[in-house]
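Have a look at these structures, which come just after this line.
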Structure I
Amino acid sequence: MKKRLILFDFDGTITTKDTFIEFLIFYKGMAKFLFGMALMSPYLALFALKLIPNWKAKQRVLRYFLGGESVETLRRKCEEFSEKVLPSLIRPGAVQTINQYKSDNSVVAVVSASAEDWVQPWCRRQGILCIATQLEVDNGRVTGNLCGPNCYGPEKVNRIQKQFMLKEFDEIVAYGDSSGDREMFGIAHQYHYKPFRSTISVTN
């Protein structure tokens, strides 16, 4: 039997919405979220114009919304988010596909630019691995800074290679929905683009 590694992007691939936004709304409430995003709009505009990188805009937003929060509070809210909000955002076809791969003993991992804090609880319940962006913690509090690079684009491949010996796998299959998954597609034998909204698949 072939040894297979299956890699899934999370936001937009497994989920119907960006969980970074949805988690902040859940954590702070809609009114505080909208007010904060209005304050952050200059940084978001710079990102939209490609004048600052993705990670810098993301870190600025994280500092505003989560900077100074206790790790215990964050983890509790992440568990609540995973239980109460995420189920309504998950594409049924994604879970069905994950379960099919698990049934044939494939190694399945989510590789996400979202924070490990709220992606990991869902992955744990599914019995799959989680590779995601990590948040910096200092003296039991979240700083709002990233701990290491944002798990996006080339960094997805770096993190995958740190986690796995790719030569050990006979087949690598990747699922994604954006340009941030391009490099991950590049290491796969087969990839699926927006798979649970369409049927586009490519063999490298």
Structure II
Amino acid sequence: MKWYEEEVKRLESEIAGLNHEPGLIFYGSSSIRLWETLEEDFKEYIPMNIGFGGSTLAACSWYFERVFANLCPSSIIVYAGDNDLGDGRNPEEVLLFFNELIRFVQNRFGDIPLGFISIKPSIKRWDLVDKIKHTNQLIEAVIKKAGGNVFYINIFDSMTDKKGYPKGEFLEPDGLHINGKGYELWKKIILNQIAEENIKLLKAS
């Protein structure tokens, strides 16, 4: 995990420099880190972006206690798992790391709202699409069984066409990362789900 050290130190420095307490934390890989409009998109929930590039669900679990040491969010949304599969892990391994992350969150913060954004489809990792779908299914099943404040955010279906292939309009030219239009889609899906399921996220006063 040492290759994430500089990114984690960057996050620790940003957190140490805060002059307010974030409410909604977005945690995960570069799909979070590169979301440049995130703070504006979710400003009513006092958000903070603590994504770190290239991270896996394994890394999110590994660094959780350290990254969240000086944070006390009212809710968390996570995107990771994409890179775990890209590194050769199987869906069952990714599920183990997801379960571990849930435990870390609930042991530290109790039953706060915790959202998981489904692993996205991408052109570059199309060879992994079956593993991506299987991982998403496993995680969604665990979330449904767990109940409480853990919720699953399905962005996969909206990012694919009628044949199930990734829509290039939502991806950067590299065929992997999300572009501005993709983030607009994610924002819409997340906010709609929060409203439709009456998920209680703390709003700025």
Origin of the derived value 125 (volume of the Cα convex hull per residue in Å³, for residues 46-149 alone; candidates I, II): I
Test item: mean count of other Cβ atoms within 10 Å over residues 30-37 calculated as 19.1, pick one of I, II: II
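Rank structures I, II by relative contact order in percent (Cα under 8 Å, 6 or more apart) and report only the one at the top, that is, the highest. Intermediate results must be reported in sequence, preceding the final value.
Details: I: 28; II: 20.
Evaluating relative contact order in percent (Cα under 8 Å, 6 or more apart) on every structure, the highest lands on I.
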For mean count of other Cβ atoms within 10 Å over residues 22-29, the calculated result is 24.1, so let me know which of I, II that is. II
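Out of I, II, which structure matches -14500 when helix-only ellipticity at 222 nm (-39500 (n - 2.57) for each DSSP H run of 4 or more, over all residues; to 500) is calculated? Walk me through the intermediate numbers first.
Details: I: -14500; II: -12500.
Computing helix-only ellipticity at 222 nm (-39500 (n - 2.57) for each DSSP H run of 4 or more, over all residues; to 500) on every structure in I, II gives -14500 only for I.
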Can you say which of I, II returns 0.7 when distance in nm of label points 7 Å out along Cα→Cβ at positions 94 and 110 is computed? I
Here Rg/Rh (Cα atoms, Kirkwood Rh) was calculated and came to 0.97; which of the structures I, II was it taken from? I
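One of I, II was used to compute distance in nm of label points 7 Å out along Cα→Cβ at positions 6 and 134, and the answer was 2.7. Which one was it?
Numbers: I: 2.7; II: 3.5.
Answer by label: I.
FYI, it's all coordinate maths here, none of it is from the lab. Note that this is a predicted model, so its numbers are computed, not measured. Cβ atoms are built from the backbone, for glycine too; each structure is taken alone.
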